[in-house]
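Participant: Below you'll find the structures, each written out as structure tokens.
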Structure I
């Protein structure tokens, strides 16, 4: 199960990932046991029954589920454990993967976790950002539940969750966030994350966006570039030709963010998510963080 075909990463990177997550997982387990006991441990660490599923296998199981969205019962049969053991393992490892952040090229110890980190990195390194939204189909909320219509995307005509992706000019994903129900507009979602304050705080940072962020380009014309508005029906042919030229030029500048979005969507949960909606954000961040490791190494 540790093969790259199953986990989505090479065995070398898998070993480094296990080594990176082990201290956090051990601290998490010790904290959980301390809370359950209500006191400090009385026996040396390692005493008592061992885990049915060792830590390395817990990481591998979580990666396989993130890669293929397999049923937990199927992996339980492979490992000879109960299904609840697999579910518990995923619940422990997935938040650790989601909290790692996004790798950047040339910075082995640097990871971006917040939108503010992305803007600080772009300002320091002179990176021109590319911003775009993406949607993933999710399970339909139960009937008559408040807020059910909020997940109906006007674009996809499906129940979706929307996320905002930010990348650089090389097609590397630097951040994924602003998770909102699919009905919310792209620019509204990113404004709710405080992007306007960050653009004001970092006037040297610029970005390329699509037509979904026209309002942002209108408010920050010196920093945000959006496609030009289409001329009217009675426009002269030269005006239409000039608009087509500008539109293609702007599109070629931001096409790299489409590539950055497409790479995490090779993982099955980001094609159509079948799990609980409250776990979607953790799942998407875990996958995107793993993909950013490979992109930063290129």
Structure II
């Protein structure tokens, strides 16, 4: 597995990543963000525009997102085919909702857990209506909120578990597996490892499904102390590496901001031109 550090050396920023050259779906570029970032910014812009988290407002912004819109990603494909910002999904338990809810965590303080959980659901249901997806989104938004507030790593994890459990109590039949429990199990499993090496992490918790992707990201975010190191490790673990890296890196970036690699940020901003810092500052002014 090629590490994220080496990916930056595959060529010149803004040129095609070699293994994607000629790809029929998309020719990804070095330094280009994935749909995770594209849709996170969409949620942020919807909140900034509306002053609230509304699934219709979020849906309106999501319809402008074009990355990964193909039949292979059914949650996004069905939403875009419907072309309706008010659409509410009733299925799909993937992590596509969790990867975009960081703005909800910036918007709401940890004390407003009910609003955090409801806001995470509003940001999710355009594409993801499954109870695991909503619980994962609630956990992620709560973790981001606690991290921004300056909470300790253990407090971040505890609030994430509480948010997931609350979401499950509200929108799950209770018959299936528990995301809140998976967060706790994966964290404890990672803590038991002598060292967080990619092979060992992949063996214990390969991120390829709803009960491993977000729990692994939250586990790395609350055990590690560096956003850069967590992103590199997630890339080396494989599986849904961009989702794990984006969630873990974002939370750790809030807890330990000096561990965000400034060279990576500069390349990403230059290649994508998303004005991430300006959007984040505007959103932060609305935090309540």
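Participant: If percent of Cα pairs over 26 Å apart is computed to be 53, which of I, II is the source?
Facilitator: Comparing all candidates, it corresponds to I.
Participant: Taking mean count of other Cβ atoms within 10 Å over residues 178-185 from the coordinates of each of I, II, which one would give 22.1?
Facilitator: Matching structure: II.
Participant: Here helix-only ellipticity at 222 nm (-39500 (n - 2.57) for each DSSP H run of 4 or more, over all residues; to 500) was calculated and came to -15500; which of the structures I, II was it taken from?
Facilitator: Of the options listed, only I reproduces it.
Participant: Which of the displayed structures (I, II) returns the greatest value of Kirkwood radius over Cα pairs in Å, for residues 74-241 alone on calculation?
Facilitator: Once Kirkwood radius over Cα pairs in Å, for residues 74-241 alone is tallied for I, II, the winner is I.
Participant: Computing FRET efficiency 1/(1 + (r/R0)^6) of positions 186 and 234 (r between Cβ atoms, R0 = 25 Å, to 0.05) for each of I, II, which one ends up highest? Let's see the in-between values first.
Facilitator: Values: I: 0.25; II: 1.00.
Result for FRET efficiency 1/(1 + (r/R0)^6) of positions 186 and 234 (r between Cβ atoms, R0 = 25 Å, to 0.05) over I, II: largest is II.
The numbers here are math on the coordinates, done by the rules we state, and not lab data. What you see is a predicted model, and the numbers here were worked out from it, not measured in a lab. Cβ atoms are built from the backbone, for glycine too; each structure is taken alone.
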